[in-house]
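Below: a set of structures, written as structure tokens.
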Structure I
Amino acid sequence: MTTFSLEGYLARIGWDGRREPTRATLESVLRAHMTTVPFENLDVLLGRGIRIDLDSIYGKLVTARRGGYCFEHGTLLREALQRLGFQPLAHAARVIQLRPRSEAPLTHMFLTVQMEGKRLVLDPGFGGHAPRVPVPLTGEEVREGDDVHRMVQQGGDWALEARIPQG
């Protein structure tokens, strides 16, 4: 039995919009989540274990008002979106920013939501310049402030590319 409360989660992210599975809802919940719940890996640095069951994640990110890493963010947002009527899917990914793909393990989590004939990528737990809006899995660019993101195919894989003011 989970302690997840949609009311508690929405209060945590400061969101009080219409509760219907629309593109506007998806975009505003993602943005609210990413601007309110920080990326944090303090438990790893302190040598503590990280629990990724929903009860533990809710307790840490919502009740204790802390941040978390990608699996925590993705699991929490996935549950909230399901309760809002979306059908998000969770995926594992590689972060290959500083190493070859062959050396990068599947240690990242992101979500997709099918909507309006497109599959949209949501990456709530990457931190920094991660897209705060859903990114279509089509190559189409999306802009959030000065940042521009797109998903591109590289061989048989998809990669998230970012153009940010620093380069």
Structure II
Amino acid sequence: MRISFTKLSDQRHRMSIVRDDGTAESCELETRSFLLHDLVHHAVETEAPIDDGFWGLLARGTTLEELADRERPAPLSPGIVVAEGLVGPMQSVYHGRLPVDLYLENAKNTGGLVIDAAFVERVLARLRRLWGAWRATPFRGSLELDWPARSEPRVRPG
């Protein structure tokens, strides 16, 4: 699956996906609330690895609308539960608001995944590359990623 984040303004971006079967979806989002969260999902789900998290579900055909449904009685997959439990706190680690040792303490029950200091370092290194690529993305340009991650992020001019 190809993922594109297009910089519309300092406050807004468009997230687009094109699945391997050719189906596509996109939505416009508020950057401050969503972009870092989506990039952390990419980094965490790549490094864990979690193949039925946010990006894996989208790649398999789950729609953006289905993923956004807060009224759903049960999670869409075990992986999305694990991913969300790792992603939110990882954002706090990235911002320096949560020490790594507390992150690791809270991440003990993750369905058999190895969540250790090396995992945190890999995620943070990947996230720094993603965020750096976003910062280098010009207005109307796009940051392009693969799912599963097969290559480094690419910046495409507008």
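Read-outs throughout are calculated quantities, based only on the coordinates presented, and are distinct from any laboratory measurement. Being a predicted model, the structure only gives us computed values, none of them experimental. Cβ atoms are built from the backbone, for glycine too; each structure is taken alone.
Values as computed for the structure displayed
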read-out: Structure (I, II) behind the derived value -14000 of helix-only ellipticity at 222 nm (-39500 (n - 2.57) for each DSSP H run of 4 or more, over all residues; to 500); value: II
read-out: Which entry (I, II) yields the derived value 24.0 for mean count of other Cβ atoms within 10 Å over residues 68-75; value: I
read-out: Among I, II, which structure scores highest (criterion: relative contact order in percent (Cα under 8 Å, 6 or more apart)); value: II
read-out: Label whose coordinates, when Kirkwood radius over Cα pairs in Å is calculated, return 16.5 (choices I, II); value: I
